[in-house]
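So, here come the structures, one by one.
Read the figures in this text as sums done on the coordinates, not as results from a lab. Quick caveat: nothing in here was measured; it's all calculated off a predicted structure. Cβ atoms are built from the backbone, for glycine too; each structure is taken alone.
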Structure I
Amino acid sequence: MKEVKPDAVASLPALLSHGMGLDVVQPSWPSLTLDEVARLLFHYPQAGAVTHINWHSPRPFSSACVADAESGPLFIKRLLREIRTVAELEDEHRFMAHLRSQGLAVSEVLGTSDGSTAFADGDWTYEVQRVGQGIDRYRDATSWTPFLSCADAAAAGRELALLHLAARGYDAPVRNTKLLASGFTLLNEEQPQAVLGRIQAYIQERPALTAYLAQRDWRHDVTRVLLPFHAALSPLLHGLTPLWTHNDWHASNLLWQADGEPAVVKTVLDFGLADRTCAVYDLANAIERNLIEWLAMPMASGDQRHLVHIDQLDALLDAYETVVPLSALEAAALPALLPLVHIEFALSELAYFHGVQHSAENAALAYDTYFLGHAEWFNSDAGQYLLDHLRRRAALNIQPQES
């Protein structure tokens, strides 16, 4: 871990962060302080003076808080500049602005006095957003935990479809972020050797990955574990239309209508992994994030089907398709892509753990459990149960060939 400036850690409260499992841990990065936020907001004239910090995020890869300011409550996020530069944050912000212009409920990003939407200071990069409408009911939920109800799953599915509609026509190129990034660049090749070539180039662009994977026979592992799944996806790639997508569609990245009211998403949050992929990629991510309890698996013995939430899966997909019906090819591609959707983020996370956090334990976790293990799980009874369900749905979705 990088050494942080002494004044950045002064007078920090005793806060904890989400770890890589179910336990909370000491945060990797210092929490935002009132003085730090006050200095930052000097560069954001729309914000006004900060008066109070009322919540610190437990997310592990950044420091974030909700602060009261003269102009209203603000969400403030600080990232290591190695993770996101100002230009890389502005990629996200331009996509968010497009979605807002199309009527999607997305948080407003504030601009600095020089017209930027992000601010760099020393080792850090900051962004400031107005707090969106809605209740943060999943504030403390980690990824890989399910919705509270099928109604919430349906609301999330409908909102994801609306995002995909709003994203049409946004034609920015693929991002070039190196750490903690989710994309569809490694898999989007029909031939296995081309996939291996893309992975090789991806590794060479990241020195930390090159150093770590020198001790691993990654080509053998990819050929053994991942390429058999890719063989099912390969003939379907031509029908997946490029689209800018969210890529981290979890219940905790949504603000909700108040408890006791119908389940409705009021605001969409956290576009840190947004990129040019395709709609099916985003749907597969939503399933992987919300409907498979990966963190509970080490404690589960025997049949793991209860850790796959088929009822919520159907609710999410049914609601999505009331807005944007999947083509027959897209429906077939969803079970083909699902076992592989995590691999690009897993590799970028490995680069972060090895090159930035310098954690041998987390780097091994990213490679053995995330990159390979999650794909291998789909060969299990529970994994096949999930894929077979999606295949049955796809079989019902066969439509006449368009002329």
Structure II
Amino acid sequence: MIKSIDIHDLKVGMYIHDLNCDWASHPFFRQRFLLKSDEEIAKIVEAGIHEVYIDTEKGLDVRHARTADEVKDTLQQQMIEIVSSKPAPVITLSFAEEVGRAAQIKNQAHALVRTVMQDVRLGRAVELEQVDPMIESITESVLSNSGALMTLLRIKNKDDYTFLHSVSVGTLMIAFCRSVGMDKESIRLAGLGGILHDTGKALVPDEILNKPGRLTEDEFDIIRKHPQDGYDILCRTPDIAAIPLDITLHHHERIDGSGYPYKMPGDQISTMAKMAAIVDVYDAITADRCYHKGMSPTDALRKIFEWSKYHFDPALVQAFMRCVGIYPVGTLVMLESGKLGVVIEQHPTNLLTPKVKTMFSSKSNTHIKPEIVDLSRPLGFGGGDKILRHEAPEKWGINPLRFM
């Protein structure tokens, strides 16, 4: 049985099933292992981990601990209550109408970030006049239909990851800041900070940045220098504003003081940096890497919500969940009817009742004629169904983008 326990309950002889943190936050080569020494427990504590999941069939038990399913069910219900309390983002164009422009922006932004990183490696300054027009284009796409670009940006390969991650963080920061009502200039600067937040990684050797496995302690130390390196690089950029600098330097800080580079407590971290921390981890843990299988957006939101007790600002995490929705556009979902469908559009006032395009019956295990179901409507009026859960596309051999 898998259980969630506080690290103060850890004992030698327990089997760690999941360290319960994003992959870049712990110094262990494996997520699952038998605890063999007090030194290993101390290492977990030092990594800023507060709760872990243990496998009681492979190691010692904690009788009073909650099971993983109990934790998951509680978090899921809390998330549903949170996203039900505020309207979804306004959409002016459908996914189909916006996806063409979004695909073009993705490619252009990817090329731009690659150029910026190459320039930095050659000792050249970042040229803001190249980046600002891209921020404007991303903002226009987000204002029309944020789901289009964000859905396309979830598709990354290992060679493009570093560059597309920066584009994703910039896009998500623009959508996030817009959803909480920030002014136009703040949104622009947040997007700029997102695009440039990993500039310091240009100084990290490729063999570390693209290593197909866990990093050593020394390699972790090199990676942890990138916020300061990026900040130092951007400080040499003419007319750079305070917000992009702040995001670049502090996006790996955590409110419990366990982050880096300065282990700042939450009351010393700006709102923008706290938002960037959430966005950065969300995009990182949803991406497939050669050593890390990406989570679905729904699972990623639940993990960030779980971690918000210690690492993230809980109010901002809740705002981010309302921004992207528990079932973002492009998510494959199982309906009560047994049909599988892809979320194609959020409802303007209820994130739990999006429009879904169904195309497969799990009961008959066959493809069916695609049909758009508006979950906000009653039976007989194009609706009458309900989302049970999200599903892994690879489990069913379905490519959601084919049905968008």
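Work out which structure the value 1.9 belongs to, where distance in nm of label points 7 Å out along Cα→Cβ at positions 176 and 192 was derived from one of I, II. Clearly, the read-out refers to II. Kindly point out which one of I, II the value 4.4 was derived from, the read-out being distance in nm of label points 7 Å out along Cα→Cβ at positions 48 and 296. It must be structure I, since only it matches.
Structures compared: I, II; top value of FRET efficiency 1/(1 + (r/R0)^6) of positions 80 and 392 (r between Cβ atoms, R0 = 25 Å, to 0.05), i.e. the largest, recorded for II.
Suppose helix-only ellipticity at 222 nm (-39500 (n - 2.57) for each DSSP H run of 4 or more, over all residues; to 500) works out to -14500; of I, II, which structure was it derived from?
Details: I: -11000; II: -14500.
Label of the originating structure: II.
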